[in-house]
Every structure is written in structure tokens, then in C-alpha cells.
1. Using the calculated result 17 for percent of Cα pairs over 34 Å apart, pick out the matching structure from 1, 2.
2. Comparing structures 1, 2 by mean count of other Cβ atoms within 10 Å over residues 58-65, which one has the largest value?
3. Quick check: 18.2 is what I get for mean count of other Cβ atoms within 10 Å over residues 90-97, calculated from one of 1, 2. Which structure matches?
4. Work out which structure the value 4.5 belongs to, where distance in nm of label points 7 Å out along Cα→Cβ at positions 122 and 218 was derived from one of 1, 2.
5. Looking at distance in nm of label points 7 Å out along Cα→Cβ at positions 98 and 130, point out which structure of 1, 2 has the largest value.
6. If helix-only ellipticity at 222 nm (-39500 (n - 2.57) for each DSSP H run of 4 or more, over all residues; to 500) computes to -14000, which of 1, 2 did it come from?
7. For which of the structures 1, 2 does the calculation of distance in nm of label points 7 Å out along Cα→Cβ at positions 42 and 258 return 1.0?
Structure 1
């Protein structure tokens, strides 16, 4: 079978995550999605059934690798061992995109199972940029970084999050994976305007969009949205996604669903919903130009 090329992603249909729960069904039924995205760390062992499934999937669909463990915001720098494993995987799988998070998760040799947000300070900016530079140097390619989801605001701040992201992109030459759900979650938790946030994002940097569902917790007498990827995309996120498409144009999009996984048909329905919205916005923009 002919390998899908990198250019196929530019106008591809919405993609879905390649999760173990659905992997065999995806490989057998070959649903009509635009691409698949896999969590990098799950395939660091270059062998065995999961890796074989990944390599089969890349022959059917363009592949994106999405990491969760590099800890790009760590003041101690990224783990060279982790980076070497990622480099070996990237060489073997030759993905269309490689992405990570604007977050940190390691300190003093210890790791936490979460993606912790960074303060929007000059020091954090310098650290993040140095680590992105190192990753891109080793991988010999551009990576995308994903905007964080936040639950508490830092007292110290030198810039807004969109300004912070724009400066990181400018300094390192990386791209941006814009997670619409994360914007909505953070806006609710921290009390900022999601549309204003979106307006500050550098349009040219956005190469992929993520959509997902969140979990609602109650704490201290108020609702806290948690970026759990365990629910269908909420209406408010669809509305923000529509606004993002109107600002950015049509961008390759992926639906994430990582826990409490539904039948594959449900996930495909979410992808089709995104495709329909992308088509509607694109047609609306074309009609506006003609008028």
C-alpha cells in the first residue's frame, strides 16, 4: 500500500486518536478519517503488537505523534534519554507532525502524571524556548506545542498566555497545536474571555487543532472544568471551534477521546461533525468573498 504523504494532511478530513481500544477495529475497517494521532510514549518500544499496529496504521493514514512526557517547561532541561527514544520513534514512523505540550511534569528526577502549567514569565519563556530548541535540534524537524489547560492562575505574570505563545513561536520557529477545549476549560476556570484569547493567537503558526470533552468537578462551591478527554465535545467548544475556523481558516483537526472510551462509531460521529462545521465555515467564507 502506498504511504500517505505529508501534504495529504493539509486538506484532510478530521482525524481521530489511535488508541489500543480501537486500534484493531480501525486497522480492519479503515474508516474514512483524515489521519490518526498516537501518544508517542506508548510506542517507545520499537517492537511488539502496539508498535506493529502503529506501523500498519501509518501505511493507511497520515500519522501524527503527540507526546505527553517531555516536560518542555522543566528548568532542568528535557530528559536526554526520553528525547533519544522519541527521536528513534520519529525516525522509524516518519510522522506528518510531532507535537508536545507547553507544560512541565518533572523536577529533581521525579515525574508527576499530569501536565502542569507554566507561569507566563520571562524566565519560564527562556526555559521553554531553550528546551524546544534542543528537541528540534535532535529531531532535526519542527515540532508543534500545545496550549495548556489551567485550573489556578499564577500570581506572577509578565505577559498574557497568547503573548507568551506568540513569543515562543517567534523565538524557536516551532508551530502551534491549538487545543480549543483547553482554551474553553482555562477560560472557565480562570475567568478570561476565550474569544479574546483566540484573537491573540498567531494565525500562521497554527498547524493542527484539537477538540475534546472535559469533566466537570465541584470544588469550593464552584464548578471546575478538567481536561479529561472523557466526553463528547460540548456545545460551547463547538462554538469556539467555529470562531477559530473563521479566524484561522481550515486547519487539520483531531478529535481526542482518551478515557471512558466510547464505541468507534461515536468517535467517528464527532469527527464527521467537525468536518461538517469545517465545510460550512469554508463555504461561508467563499460566499462572503464572492459577494
Structure 2
């Protein structure tokens, strides 16, 4: 499903790039999407304290032909997917409430990511990774953990992969990439300066660039050759949407990993068996020592 047909995810993904008045329209919809599907354009404009024309501009900025098309797709989105989010974790919540909110936030983010990931983009990413000479994953903070996890997975199936949490080394490594190599940039916001610069450097060097981000209007998303759009919590738990973002990033990496592994199943199996054999030998040597 494309990002345009998943209206709620698309609104959240473009929210940072909207104008102030358009953000008020978006917030009204996000606060109660089930009610919003019944609003006339005038009612929505009144609730957002904007003009009818601003609502139309909001819809067109998101890529819809007008308010009617937007409402139809929003209604379809709300109808097929129940709202699971029960709000933010707040002071006074007991452990049961915290558990429910955290798990529901993660469930919702994973479901939306599964809907948002474009099939053609996935196929292109898998082909690029399977045929790559070298693969480098860029990420810092929580996204850096995702990058390191990706290296662990892809290395086990015989691919030449690397990642570093040092931003200076990331730039140096990006400069060394060439045509046929792949750079995968992981960033929740898509605006982390170091990651954007690493992706640009890799692209100038000739590498294929893949971006994993939650915001389709971000710099990283716009400049990548292939976009993997991931979701985050609709309402941020403790104002940190990256909590669910990391989970959706890891899940997306898993999708790419399994798909790439199956591109050449025999090679994958041989690489895994060889790795396990070496690790087993080390364990036996340690036991003897």
C-alpha cells in the first residue's frame, strides 16, 4: 500500500514540513480521525481555525486531488484499521496501564509500517543489497543500534557489511564506496545532519542509497534512491516517538534480511553453516583451554 493510501501515516510523515495553519488541520484529524471522516470542509476548517482554502491546500500538499479524495481515503484507512493507541504514558499510570500503552503503540507502529512499505521499493532494495559489493549502514543513537544489528545479520549470510557509530568514520567510509555498493541510512527524523551528510557523500561516490525514516518529507527521504518508510507512535510516549520507531526499523531490516537471504538460498546456507562451524570450533578450544 502506498503512503498516499495510508492517510494517517502520510499526515504524520509530512507533518514537520507543513505550514503552521496546515499543521492545525493535520492535528485536528490526527486527534480524532474517526470523527474527522464525517467533517465537512467548513467544519474541519472551523475546528482548525483556518479557512476552507487552507484545508484544500493541505490536501493538495499531501498529494491528494482535493478534500473529497482525501476524505474517502481517510475513511477507508479508519475502517480497515482499528485505533489501538490509548494515549501517552503519564505520571500516575499503573504498571498495567503502562504495559497496555507501550504494547499498543508498538503494535500500531508495526501495522502501519507493514502497510506503508512500498512493494516496488522493497524489491529494488533487495536487489541492490543482494548484488552489492560492499554495504554500509549509517546511524547514530538508537538508529545506530539498528545499523549494528543489520551488520550482524547480513554478515552472517556472507555479505561484506560495515557500520560505525563514529560520525567521522561514517563520512570516511562513505567516501570509499563505489558504484555497485549500497549505503543504508537509518534515521527516525530523516534530518540528522551527520546521517544526511553521510548519505550525500555515499551518493556522490556512486553508491545506491537506501533510507529508513519515519518522515517522507525529510531531507534523507527526498535524497535517497530508495525510501523505506517506517511508522512511529501516533502520540509520542514521553514525547519520544523513537521508542516505536526503533522497533519498526528493526522489523524492516528483518524483512530485507530474509528477502536477501532467499535471493541465493544455497550461498546463504553455506555462509551460515561456515560461520556456525567456526564459532563451534572456538567454543571447543575455549573448553579445552
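1. On the way: 1: 17; 2: 29.
Answer by label: 1.
2. On the way: 1: 21.9; 2: 17.6.
For this comparison of mean count of other Cβ atoms within 10 Å over residues 58-65, the top structure is 1.
3. Details: 1: 18.2; 2: 8.9.
The read-out was computed on structure 1.
4. Numbers: 1: 4.5; 2: 2.1.
Only one of 1, 2 returns 4.5 for distance in nm of label points 7 Å out along Cα→Cβ at positions 122 and 218, namely 1.
5. Values: 1: 2.1; 2: 4.5.
Once distance in nm of label points 7 Å out along Cα→Cβ at positions 98 and 130 is tallied for 1, 2, the winner is 2.
6. Values: 1: -14000; 2: -19500.
Among 1, 2, the structure yielding -14000 for helix-only ellipticity at 222 nm (-39500 (n - 2.57) for each DSSP H run of 4 or more, over all residues; to 500) is 1.
7. Working through the options, I get structure 1.
Bear in mind that the values in this text are calculations on the coordinates, not laboratory data. None of the values given here were measured: they were computed from a predicted structure. Cβ atoms are built from the backbone, for glycine too; each structure is taken alone.
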